Every structure is written in C-alpha cells, then in structure tokens.
1. Here FRET efficiency 1/(1 + (r/R0)^6) of positions 129 and 177 (r between Cβ atoms, R0 = 25 Å, to 0.05) was calculated and came to 0.50; which of the structures 1, 2, 3 was it taken from?
2. Out of 1, 2, 3, which structure matches 2.3 when distance in nm of label points 7 Å out along Cα→Cβ at positions 81 and 137 is calculated?
3. Using the calculated result -3500 for helix-only ellipticity at 222 nm (-39500 (n - 2.57) for each DSSP H run of 4 or more, over all residues; to 500), pick out the matching structure from 1, 2, 3.
4. Among 1, 2, 3, considering only mean count of other Cβ atoms within 10 Å over residues 105-112, which has the greatest calculated value?
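Each value in this text was obtained by applying a stated rule to the coordinates, not by laboratory testing. These numbers were taken from a predicted model, which means no experiment stands behind them. Cβ atoms are built from the backbone, for glycine too; each structure is taken alone.
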Structure 1
Amino acid sequence: MFTGIVEEIGKIKSLKKENNGAVIEVECKTVLQDTKTGDSIAINGVCQTVTKISTNSFCANVSDETLAVTNFNNLKNGDSVNLERALTLNSRLGGHIVSGHIDCKGKLLSCKKLSEFYDLEFEIPYEQEKYVVSKGSITINGISLTVAKIENNTIKTAIIPHTFNNTNLKTLVPGNYVNIETDILGKYVEKLLSVKDNKSSISMSFLQENGFV
C-alpha cells in the first residue's frame, strides 16, 4: 500500500522488452534507502517488486498486463517517473490509501498556470467515470490529488506549486498519458451493492440521501 506522496523523481535508465513482459531499471537515490530485494516501490503509481538493487538504481520485472494497462509502454530512456516506497505502519498518511493497482490510463488535455496554482485537465475512459467524485481522491501517476471538478469523463485538478515542481507533472505536455487509480472505497461499495443476497443496511437510496451520487 502507498499514500500517493511522491518521495523522489527518478529517471528511466532502461526498459527492455522481453518475450513475457519487460525489465525496467530506474535511476534514483532516496527510495533506495533501507530498500531490499523483494520490497515494493510505486513507479508512476504502479506497484512494482524490486528484483535488483545497485548503488544508484533498482530493477523490476513488468508483466504484460502492466504494460497493457499503464503508461509504461510510452516510457523511454531518460523519462522522469514518480517514486514512492511502500507505506509502513509508523508512516504518516499524508495522502490517501493507494493500492498501486492501476485502473486505466488518462490523457492530459491541458495544463494552465494560474496565479499560484496549476489547473490540469485529464480525460479518462467513460467506464471509470463512475468511480470519481468531485472533491474526492484520485491518484494520477502515483500522486494523491483531489478532484476539483468532473464533467462526464473529464477530470479537473488544481495543483499547488510544491506538488507540480516536485513530481513529473511539470514534464507533461497535452497528449501525454498518465496512470489513473480511482479511490478504492468506491469499488468496494459497488461490489457490496452488486451482491444478490446483500443484507447490508447500505443501499443505493441510503447513499443518495447522504450526498453520494
């Protein structure tokens, strides 16, 4: 599990395709501290298992499924990626609960600098729109963000300068793809309500009456 608080911007050292997936090597420094083989590190929000560690990089094996669902297929040597080590029991939860399991890719539509904030607009697949709510949490490239507004399948976020300057959001241009993980709570609620013999007191009418639409 992760929090969506990026610890470091790493760089892709290599991404070698193989018959069954790929091997990714990321150049970094901070996230290597206290990290050992078998630990988890989120790369652009994707939970990956560390298979090899050197003095300034780590490697992970990427499955075909991960390549198909995430923006890893778009990465090239030298690209910046957001990195976060897995959550520990004594860590502060500065963002929100993030699983590191990507739901889909989103496309950056626009990035506008306002007086002190940056407005970023992303397009996501229509089938994922139901899991996103205004003022709710969403993870974009591993960054815990608050949804400022959602219209159909377009998400708008307001980014503070610190987040913009300390993540790879600053390297994105319209048309770039990002990894999207919607709030895990919405998926559990949907599963609960879809069970035929559901005996929970939580119903769709209960959620609507309490502001969930």
Structure 2
Amino acid sequence: MVSQDEPFAARLEIDYPEQLDRLTTALRLIWIIPIAIVYSLLTASGNETVVAETGERVQSSGGGIIAGLFLATMLMIVFRMRFPRWWFDFARELRRFSARIGAYLVLVTDQYPSTVDEQSVHLEIDYPDVERDLNRWLPLVKWLLALPHYIVLFFLGIAAFFAVVIAWFAILFTGRYPRSLFDFVVGVGRWGLRVDAYAFLLVTDRYPPFTLK
C-alpha cells in the first residue's frame, strides 16, 4: 500500500519568473512556430499509401511515436513484465521537451524551449520496478479508469485557457505573471502529467490524485 503522502511517480515544477519580456510575450504565437515544427516532425505519425487488389489507393497512418511507445510498453508489461530502460528514458525526455514547449506557450517562462537543457521546467518521472510496482493486467484498462480525470481536465483546460489570456494582458501591462494564475496553470499541467504517467506512460499503478498541488 502506497502512502498518500509519498510523492507521485510524475512531478512537475516550474520556476516562477519575477519579470517577463513584454515583446516576446506579445508575439509568443509567432516565436513558438520553429520549435513547434521540430516537435511535430519528431512525433508525427507516418503515412503510407497502399494499393489494393482493386487498384484503389488507400492511405493509412502509422499512429505516431507517442502512440507506438504506449502500445509497445503495454505489450511488454502484459506479456513479459518488462519496461526497457531506454524506452523509458526516451519517453521521459520527450515529455520534458514537450513540457518546455508547453510552458513557453502558456507564457510561464521566457526561455526559448531547449532540446537538451532543463531550463526552468523541472519534470521528473520515476522508473518503475515492473515486477514489484506494476500489475500485469492494469495497462489494458488504465486508459478507461482515468476517464473521470479526462472530464475534469477538459474543464480545467478551458479555465486554464482563459487564465493564460488574462495573464497575457497582465504581462503586457506589468511585465509580471499574476502568481495565482501562474500556480493554477502550472497545476493543470501537473495534473495532466500525473494522468499521462498513469494511463499512457504506464510507470505507476497508483491512481492520480484530484489536485493541482
């Protein structure tokens, strides 16, 4: 039995910026385009054209690297009770990269997302001891068990969108991100990360708590 006081297997902290640049904030949707293209190329699904016997051309999708990692990890846990460390390391670094891009997009940092450095976004995911910490069959249903979280996160995401819009105006006039809005936006990201770690990264069987903290 895991104590509720024990840190969750996935954690996110972002350093609060005392001052933010008004110009880069105003043009954030333009500045983010290059790194967004890099991320999309890294995670895009592969498409292939198949010619059927009738001569009809059929377009099919490979599903993307994130979906591929989820399915491969699920099968390895179910059939082999293994989670290859290099798969985990790649998935964790990919989440860290996407978290830096997300943090830049929602204005909580002025640091342009690095493909290597941690910067002000601190994301940690614990590598599981599969035989000790994970149930062989739970990966088959975790995505369904997390349904209540999807519903809550949908509404939290809407609220976070408006919080970012308000923060955008606040930064343009004051150069500061209101602390209450900052904590809320980061909290939503933290919540989403815990659900991702449980339902799709499959690194823990502990059900994610319903909290922004």
Structure 3
Amino acid sequence: MILAVDTSSAVTVLGLGDATGPRVRARAEGARRHAEEIDTLFASAIAPALVGAPPVRAVAVGIGPGPYSGLRVGIAFGIGLARAWGVPILGVCSLDVRAWQVADSLAGSEPMEFTVATDARRKENYTARYRLDGHLERVWGPVVSADDLPDPVHRDVEIDPAAAAVRVAGFIDDGCVPQPVDDELAVHGSDASTFALGPGPLFLPTPLYLRQPDITIAGLAAP
C-alpha cells in the first residue's frame, strides 16, 4: 500500500493504492486551506481505510512545482507520516503525475509529444514537455514560462492520488530508487529557466518552487 499526497495546486489530495489498483481518494478545494484541510482529509478518509488493510510501505509526496506556501504543507505532512510509520518518503514531480494520467488516456495511440501545464500565477505556467512512445519520457522542464506552449497542451489536469499511488508501487517493485533534486535550486526557489530535473520517476522530497515566494522577510538594518 502506498499513500500519495499532493498540495501543489489549489486542491489538496490524498490517496491510497497498491500494485493491484487504486483504493481510496480524498480531495478538498481551497488554495489557501491546505494546512487546515489535509489533517481532516486524512482522519476522515485515509485513516479508516487503513484499518485492517496491509501496512503502508511508503509515502509519496508531490514535490511540485507549486507555490511556496501550499507545496510545503503536503511535503511536511508526508514526511511526518513516513517518519512516524518508519517507511520511506518518496518525492514525485507533480507535473509528471499529471503526465502519467494523460499518457493513460492516450494508451494505444501513435508516438507523440505533449505539454503539461498548470497555473504558476502572474500570467505564467509551470510546464514540462513529454514524449510518449511505448513509455513516457520528460524531454524538458519543469520550468516557469509565460511563453506560448507547443501543442498539444494539457492544462490543470487534476491529480488522481490513488492512481499516483499505484504508479509508485510499480516503480518500487521495479527497483527504482529516489534521486536527489539538483542542488542548483535555491532554498526559496529560482527564476532560472535552465533548471533541469533528472528523468525520475522518484526523487527525494525536495520542493520545486522554481521562483521566489511572493512574500519575503526584510533583513535587519545594520546598527
């Protein structure tokens, strides 16, 4: 059983799944209410589903890209549960998760490329480009961009956390191990469009902010 958590968008999602398929999904709207909603979702939907179920073998958290304030809620929540349960904590790129769902909907199609994008605010997008040819490969990104994106573009695909959990279970069974996120990314993000994430699919739970937060703390004046 894998628990998947994502707070990279305006929706808080949690889900359970294993190699046999999805089990439970829970979601709550509210871009500014991740911290208030996530514990309630877990207590009302996830905890009851764990009673009598096989133990959770890992926690997978969406590492973004996403807004600073919301993204870290899901990552911190996932890390806390993983430590309490004594299981691995795994990071997945939230754009990759959306691309997995798009690829599932295109199963059996001719080889193709597509773009996945989600709102980065300020009239910009978090975006990545993927190639589907038997297997799925991220060919560039994630980046923050205000430019026109190459078609076809799949915007704001809502993450299915239970389906993500099923994918992660398969990756673990295939022997995938989490890769570090490139330390080129600064603690509070970077506007550098040259940032490149490894091919994945699993990463250490380092948040991908990709830009500075909207609110910063001014330094103290020199005496």
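1. Going label by label, the one that fits is 3.
2. Label of the originating structure: 1.
3. 1
4. Checked 1, 2, 3; max of mean count of other Cβ atoms within 10 Å over residues 105-112 sits with 2.
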